[in-house]
Every structure is written in C-alpha cells, then in structure tokens.
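Structures for review follow.
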Structure P
Amino acid sequence: MKKTNKTKVEEFIRVDHAGERGAIKIYEGQLLALNTFIKNDELKKTIEEMKEHEKEHCNYFENEIKKRKIKPTKFLPLWDLLGVGLGFGSTILGKKAAMLCTASVEEVIDEHYANQINQLEHDENKLKKKITKFRKDELHHKNIAYEEGATKKGLYSILDKIIKTGSKIAINISEKI
C-alpha cells in the first residue's frame, strides 16, 4: 500500500523533531562533560554555537507538530537519555571522539534530509525549504567537526559505525512510533 503524502509528511516531521531534539541532547551531554570533567573552553564555545542551530531546527518542528496535530514519537524520553549519554560519553573519550560524534550523526542526517527533500511534493514547499536550510546547517556542523579533529582512523571507525547504526535505528523507529 502506497503512503499518502500526508502520512509521509507526518512521519518526516515526527522523525525530524525527534532528531533535532536528539542533537540538542547530544550537545547537552557534551557540555555536561565539558563543564565537569573535561576543560576545553574553545570546544565548549563551538558546541554551544552548534546547539543554537539545533534549537532553531527543533523549535520549527515543535511548532509543526502542534500546528498539524502530529503525535511526537513515544520514544522521546529514551532518545533524550541516550543523546545525553552519547554526548557525555564521546566527550569523556576526548575531543576527537566528541567531534566524530557530531560528524557521524550529521552524515546520517545529511542523507536523511536529502531523501526527504527529494520526496516532498510542491504543496509542501515551505517545509522543503526549511529542511533544505537545516540540511545546510548540519553539513556546516559536520565540516566544523572535521576541522576540529574528527577522524575515522583506527578505533574511531568502530565508534563511527556504532553512532551511525544507532542514529539510523532511531530514525526508523521515530518515523513509525
């Protein structure tokens, strides 16, 4: 059975809301580590700036959820907890791991947003423009992460695969439930 455009758009908004909120939680976890165990004011400033973009994205999807009467994913509390844990844990491992966390998530989101942009119809032009803008922001975050030392060399390649797999699982679940 083919999905209606309305159902597809609801799934897009539900999952994008969860994803943007998850990104905020990852950054909150990273900032928690930076405010307690790891002292790196420059990294803290970079993460705070990226978190501001995520707040803008999340607020947009939060408003769309309310306006369109879409139920958010039931997994938000779990994603919140896992996001904070991922951010905190990756930062405790060091700056390269923290930045790889951002790069890995953003690479998954880039592909995810590109697929959505390709599927959105003309009657959702405003949503398409927002997702296009947000995708550009996410690509910028990925580039910053690599400039700041993210790497997939050695054991970091395993961390990259774990983060990407977890992100893809969260996307698939959040679209439906």
Structure Q
Amino acid sequence: MADAPTLRVFFALWPNADIAARLHAIAQQQHTQLSGRVSRLDTLHATLVFIGNVAPERLPDLLAAAEAVEAPAFQLVLDQAGCWRHNHIAYLGAKQVPTALQRLQLALAERVRAAGFTIETRAYFPHVTLLRKAACGEMIFADPETENPALNPVIWPVRDFVLVKSSMGANGSRYEPIGRWPLQ
C-alpha cells in the first residue's frame, strides 16, 4: 500500500516585494564573500512554526488554529548577519526580538499543538535564510554568531503571517502561501 499523500507546511512571516528585494540584495552581497546558493527572491521568509508533513484533510485544523490567534502588528529589525557552520546557512536575524513577535510565535505554537500537531521544540530564533551551502568558515568577522557591523538593518513592518506549503522541484524548494492572517 502506497503512503498517503501529505503536504509539507509551516507558518511564516512573508515579506512584501520591497523587503524581499532588500533581503535578496543582501543575500547577493553575502554570496560574494561566502559563495553557496543564494535563496531565491520568492522563497525569502522568517519561519514562525515549522510543522512538516500533514495529511491534506488536517489542513482545516491548521487554518482554524491560525484564525484563533490575535496579535498586534509590529516592526522587525533584521540587523544581525551570521552563518551557522553546522549546516552552512548564512542568515539575517534580529538582535532584539520584538515582544509582539515572541507572543505571536508562542500563541501560534500553542494553537497548533492544541490542534494535535507535533512541532519543533528548539528555541525560537527569527531569521531569514540568505544562503545555503555557505562557506561559513570564511566570514570576515571573528564570531559567526555576532553582528556584522557593515550591515544596513532591514526594517520590516510585519502586518500579517501566512501558512506556506513547501514542495520540491527541479530548482529546489517551492513555497506557496496558502493562507494569510492580518495582525491587528
């Protein structure tokens, strides 16, 4: 008997076109130093809650969980460039995580768990992946987990969050937002 089809999904912050373009430009700049594979413009995001594979008939449960979340809009300042050596990911993160983002992430995680889904349990660190397969050992600042002083911060006005479906294609992962919820 073949495995039942599943959808690979996660909740995320999805940038508007201007913010995505700025993030992509930074990724291209980082690429000159770290090589690797630049994240495509249409895949840039900051994950809120990663769920993984779910049966299609469980999708309404995720939509209802998201609908029950109430959170204010906020501003996310991405001002910390880094590179994780263990998985060769270059990223842009936030030195200061807004309280509204922390509360949104926790509320969403709680609703998803209450709906019967298992999610990642590691500490939440909001970031946007800029490069994969990056040469993290080549970073010019001493500690790859610290701020890159040459970076101009990206100020991202966050007004909503999305549920994203991920699928693999010939050109890597393809991300498609399948639900969107405004923040107050």
Structure R
Amino acid sequence: MQTERILLRPWRESDAPTLFRYASDPEVGPRAGWPPHRSVEESLEIIRTVFNTDTMWAVELKSTGEAIGCVGYLTAAHSNLQIPDDQCEVGYWIARPYWGRGICSEALRMVVEHCFRDKSFSVLWGDYFPHNPASGRVMEKCGFVDTGCETLCPNLEIGSDHPVRIMKLDRELWQSQTKG
C-alpha cells in the first residue's frame, strides 16, 4: 500500500535503530499508551514480537526510505475494546518531526480501505487519550465519528488508568464518504 509520499510495508529488523530514535522520544509513546523505548535492542524486540504481524506496517517516508511510524489494526481477539469478530480496532503513531503534515491520516486512510475492501470488516474502531486531540483529528479526517463514549484500556502499558475516547467508522458511512 502506498501513496505519493509514503509506503506501508512490513517492519524489518534493520529498522531497529530508526525505530529507537523516534520511539525513545518521551512525547511519542505515552500518547499511544506505551513507554519510550530505552535501547535499540528493545526496539528490535518490539519489531520481532509486536510489529511482526500481517496487521501492522511501518510507515516509510519514500523520500528517505526511513520508517517514521507505525499503522495497523487489531482483530477482535487482540483489541483493547470489546468488539465482535467482524470488526477491528485501528492504531497508529508517527514520529514527532512528522506531526502536523497529514502523514498519519494518509497512512490510516490506506488501512481503512484495506480493512473494508480486502478484509471485509463491518466496523472499525479507534480510541485516543483526550489529552492527545490530534489523534482524534486523524480519525475524523478519515471519516470516524465520536461515539461520545470513553473507556479504560487495561492492556496499555501507560495510561491504563486514564479513559480513552472511542471513535467509530462503519462500512456504510465509509462507502458513502468515498462513493466506493
């Protein structure tokens, strides 16, 4: 999956130093519910154990060939939310130097299309911490609507005791927005 600016691709072990550079930033991980990485070795372990799935992609900036973030989805069995099997939860993060450039929305749009067209999910869910409204705006730009609900995500390493705001996008709404 790709656009003019970015490519979504599997994570590579060789991405570990770049992942560490961006994921060690104390402003990045906690906004998504995980602690800053402490070493290249830890980043490599995350690539091997968390990102090594067919539902998670590195967001590669084509102009540099560098992985600048991550985007993907969690099936119902792995979701932070209680959802049926025909639904999934999306997630993403982008390195701080690339915030505010629309890259995260671009990446999420590709995942949304993949989830609806290729995987036939009926509903996509997303959540974000209210103290990180930029994450909610990413979802809004991709057609998600605020459900008005909040919940706790006990699986998060950071912020499991802080409520997240829940967003939703169903296939019919997406099809009407994209005429596809």
P, Q, R: which one has semi-axes √(5λ) of the Cα gyration tensor in Å, for residues 89-152 alone, as calculated, at 29, 9, 8? P
Here distance in nm of label points 7 Å out along Cα→Cβ at positions 137 and 169 has been calculated and equals 3.5, so which of P, Q, R was it run on? Q
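Using Kirkwood radius over Cα pairs in Å, for residues 17-104 alone, single out the structure from P, Q, R with the greatest value.
Looking at the calculated values, the largest one is Q.
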Suppose log10 I(q)/I(0) by the Debye sum over Cα atoms at q = 0.12, 0.18 Å⁻¹ works out to -0.52, -1.26; of P, Q, R, which structure was it derived from? R
Comparing Kirkwood radius over Cα pairs in Å, for residues 41-80 alone across structures P, Q, R, which is largest? Q
Out of P, Q, R, which one gives 0.30 for FRET efficiency 1/(1 + (r/R0)^6) of positions 97 and 121 (r between Cβ atoms, R0 = 35 Å, to 0.05) as computed from the coordinates? P
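The numbers here are math on the coordinates, done by the rules we state, and not lab data. Just so you know, these numbers come straight off a predicted model, no measurement behind them. Cβ atoms are built from the backbone, for glycine too; each structure is taken alone.
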